[in-house]
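**Q** Next up, some structures in structure tokens.
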Structure 1
Amino acid sequence: MLVDTHAHLFFPNFDEDLDQVIEKAKASGVTAILIPGTDLKTSKMAIELSDKYQIVYASVGYHPHDTKDWDFSWINELRALSRHKKVVAIGEIGLDYFYDYSPKEKQIEAFKQQINLALELNLPIIVHNRDSNEDLMMIIREYKDTKLIGQFHCFAGTAEDAKELVSMGHYISFTGNITFKSRQELRDILSQINPENLLLETDSPFMTPVPFRGKRNEPAHVNYVAEKIAELHSITKEEVGKITSQNAFKLFGIGK
């Protein structure tokens, strides 16, 4: 019983075999898949896929890479999309200072306005962070006394950041990169976060875990993320699946 809370199945490299990808995921124990949009077009695509596949759900939002031309009117478009019965979050939103695709001030503006939309709609957020810890944490602290709750996906902060986010009621998730030999620092952080505060994800088609690194990632591979979490916490994969599925249901209302 596993829930992949982050899989971009609208990417073109799934066009030819998405039916098989979904069936393979189901056969490997995946009971729900959440597809986060990264702009208006892909948010609509995520919703279309949620209509097509029973186990698929969607979130809507603008990724920081796509906020270069951010306009507040886009909030109205996201609000309209969020009315769909299988939209369960606002995301993927956040900050990314690694690439220079969007000015920092535009990223911050879009991030805050989408957080406010999530609060208005009583929806959780799905947060992207790359090389932006200081600003991202400062923004999240501004909402500490609100009902804001979210998933900090493909976690890229410090252990202290993770513990602070958990203390606010947020959830942390890691991708297949926790299986990479070179990412011991991520495993060190993961080992300090209780499974009760974790979610599972693949970030498909990216972050493919060992032993499939270099190939397209897909939701069935969430098993390898669960296995690594189980190993680091000295529990069974079944226990990881049960706990993280309960967490996914608490946050997004998905899964069993």
Structure 2
Amino acid sequence: MDAPFSFNRSIRIGSGRDRITGDSGALTGRELLRRSRVARFLAEGLPDKRDGRRIRHSQRRLARTLLLLAGQGRRDHGDATELRDDPALRLATGDRAGTAPLGEGGCLPSQPTLSRRVAAWSAKEGVEVLREGLQRLAGWRLKAMGGRRRPKTLVIDIDSLPVEVHGEQPGSAWNGYYRRRVYHPIVASAGETGDILDLRLREGQVHTADGGLEFVLEVLERASGICAATPPCASTRDIPASR
């Protein structure tokens, strides 16, 4: 198949006896990232506080690497070390087109580098960037639906869910309802599309409705921005709750 990816038109896809990568899906993932501009948004949302003299990987490449590894089912940052020379991942995460990412210096970022990027996203200012990103993704989805397919109202579903932990992480606790040690976040999603609009991490033992009103009001304010950017979505009045 000739040049199927717009982010790098030098890539060709073929079949043969030799298997050079087990992560070819990362190339499709990179195409989606380019079209959605997610990696660009994440990179530009936080100032780069690193020492410019020691920077080897751009913020965009770090964002692409984290997202694409997760998309391939590889959530352990240590996988980046194991796959540092994988050609598909190098092409998919690289900043340059052509075969440049396969050359010297094109290896994937290391585990410590990726972990520091995640730590920056976990800080207060980083969390706000991620929350805004969720809103933008939902807005892009509604805008892409267009015309008659776009819903006239936005139904927001508020629910809680358990996130099981295997240790004694701060804030986690035994939850009698789920009968396991968990965090107990509250989540808001768009009923029409399933997009997550916002979420808040909570301690494991809290009731499912704990802090719900404050959370709902914040979600409504953010959802109003989505509707304003993607008419004719005009209402956020319906707020069903599962429990």
Structure 3
Amino acid sequence: MRAIVFFLCLTTCTTAGVMLPVNDVACKTGGRRVPDGAIPTPEDLAKDAFCAQRVIDRAAPHGVVTIFGSARAKEDWDSYKITRKFAYLWSKENSRYPILTGGGPGLMEAGNRGAKEAGAPSLYFSTYFGSGSEKPNSYTTDGFMFASFAQREADMVDRAAAVVIGQGGVGTEWEIFETLSKVQTRKKARCPIVLLGKRSDWASLFARMDAMKQSRTVSPGDSDLMVVAETPEEAVAIIRAGIRDL
């Protein structure tokens, strides 16, 4: 029976009536550019999910270390420097878990740059914004351009053996709380969630968590799911201790 199903799916396969691409050629074109304000179709989501899996299968079968952070960070910012160095140090000795970013500029570029400088895979899951300015940066080696912003974020969290977060804006806050909520609800297995930078940079985040504790809308231990690493070396050590098969 498996052989028959495999044969039938060499060209296309269906899941809940949605046609799925089943070859790398379809993935090379990337996802469809969805007009601003429009909702991705089921076919868009199916292609995104399938092609993300293909990237993981060939480049990171054990999982990735996902880096989130501001697209606006510049090369001379401390957050850029620490992210780049972390990605380099991690990738130099732990290429079993490649770096994955959103593929754009800022801290995403810093993560991809450090990984590539270490001679390791440097992965991206990107998407379109307005004019499409967040195209893959020049330091990526493999990845996919998503049609769906939400599917891209979900895959970046779900595929992560560890999540490293630099300073950022609204998008980064979303990524922090999506990661926390998935671990909190056990929709994702617990993994290292590392906040990269000075403790003072993250004081407002922990203050919000404390406020939620006081209002009893989160569990007392939820803020313990995150740990601050003030140096790249500290971040590497935290993740190595948190990934069991290293």
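We did not get these values from a lab; they are worked out from the coordinates using the rules stated. Quick caveat, the model's predicted, so the values are computed rather than measured.
**Q** One of 1, 2, 3 was used to calculate Rg and Dmax of the Cα atoms in Å, for residues 87-126 alone, giving 8.8, 26; which?
**A** 3
**Q** To test your reading of the models, identify which of 1, 2, 3 gives 7, 25, 29, 25, 13, 2 for P(r) over Cα pairs in 10 Å bins from 0, in percent when calculated.
**A** Only structure 2 yields this read-out.
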